[in-house]
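Colleague: Next up, some structures in structure tokens.
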Structure I
Amino acid sequence: MRVFLGIPIISKQLTQLQDSLKSDGYSVNPKAHLTLKFFGSILEKKVEEIHTKLLKLRVSSFYIRLDGINTFPNNRRVLWVGASSDALIRLHEQIDAALQDIFHEDAGFTPHLTLARSKRGFPAVAVKNYQTKFTPEQHLVNEYHLYESVPGDLHHTYTVLHTYILQ
């Protein structure tokens with residue numbers, strides 16, 4: 001199974017932006033989330049091992065700031081919103097530490113929320129257009145999920161396997 005950790009984000013602004021992206025012909029991500037850690041394809045036994053280790057983490061709720069739209073320099077097919085928070089970085093580090101005996105530490109963690117995908121990539125002018133439509137906003141993080149991701153043609157289907165509530 002293909003698995004990752006993510007923080008669900010609900011935002012009226014992001015929904016409106018995704019509606020605009022969809023009407024422009026892009027494939028939108030139906031369940032907006034901020035990716036914490038991507039594990040890739042792993043055995044179900046490994047999923048339960050991850051779950052057991054994550055249950056031991058004690059993390060307080062915190063705020064993140066969604067602060068800009070962009071694409072990755074080496075992958076212009078994904079349009080995303082960046083996120084920033086010292087507490088988010090600490091959560092990511094705690095997850096890496098808890099799982100260090102079964103997964104490598106993420107080098108170059110880029111906190112982001114995928115908005116849409118494009119087979120041909122997003123032209124620079126389109127990215128700039130969406131950037132002007134976005135206003136930074138804050139969100140309370142009080143949970144994260146272990147998701148299964150089933151790839152589709154342009155976007156993936158996500159199923160929550162486990163939920164971790166922050167204190």
Structure II
Amino acid sequence: MARIALQQISSKQAEFNELSGLRIPKRQEFLFKYLTQAEQAKIRSIYGDKSVNLWGAKYAQSAAWANMVDNQTLVLFRKQQDVVMRGVTVFKVINEELALALWGRDTTDGETWPLIYFLTKLQKISLKSKEVNECLGYSPNYNWQGFNAVRTQKANDCITLLLDKLKERRL
């Protein structure tokens with residue numbers, strides 16, 4: 001079953017993390033200093049020699065992170081009321097050292113984002129969050145907080161509907 005992960009980008013720290021992990025891909029050489037040989041091989045098998053897009057979550061979001069399945073989770077990134085980017089998870093690691101090297105510590109609580117997930121098919125998009133909310137059966141004004149993973153039949157249906165909407169808008 002496909003899944004949708006809802007991730008907000010709402011603070012200055014999240015905007016910095018967006019720039020340093022999503023908008024500017026990381027070179028594999030940098031990442032490999034913090035990854036095991038098995039993890040390095042996995043990344044090479046997915047990305048070849050290309051740079052890598054990734055995002056992290058805090059331990060408090062471990063249940064949502066655990067519900068993300070490689071190649072079956074569409075991640076939607078929201079700023080204010082707009083969904084601005086999407087990607088598909090392909091690999092996950094728990095790695096505090098890498099998180100610190102990428103993003104440092106959150107200035108509000110001193111934590112980092114060690115629940116790291118790697119993305120492919122990253123693309124800028126333009127959707128209203130209310131379209132996603134309605135598709136998933138939430139209130140149109142539902143304000144995603146933190147990080148959520150949805151794994152219901154509605155997620156399957158919603159992915160199809162959202163991708164159709166995005167195709168329509170490109171025509």
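Colleague: In terms of distance in nm of label points 7 Å out along Cα→Cβ at positions 58 and 82, which of structures I, II is highest?
Modeller: Working: I: 3.5; II: 2.7.
Once distance in nm of label points 7 Å out along Cα→Cβ at positions 58 and 82 is worked out for each structure, I has the highest.
Colleague: Please state which of the structures I, II yields 2.8 when distance in nm of label points 7 Å out along Cα→Cβ at positions 90 and 106 is computed from it. Please report the intermediate quantities before stating the final value.
Modeller: Numbers: I: 1.7; II: 2.8.
It must be structure II, since only it matches.
Every read-out reported here was derived from the displayed coordinates using simple, explicitly stated rules and does not represent laboratory data. Given the structure is predicted, the values throughout are model-derived calculations rather than measurements. Cβ atoms are built from the backbone, for glycine too; each structure is taken alone.
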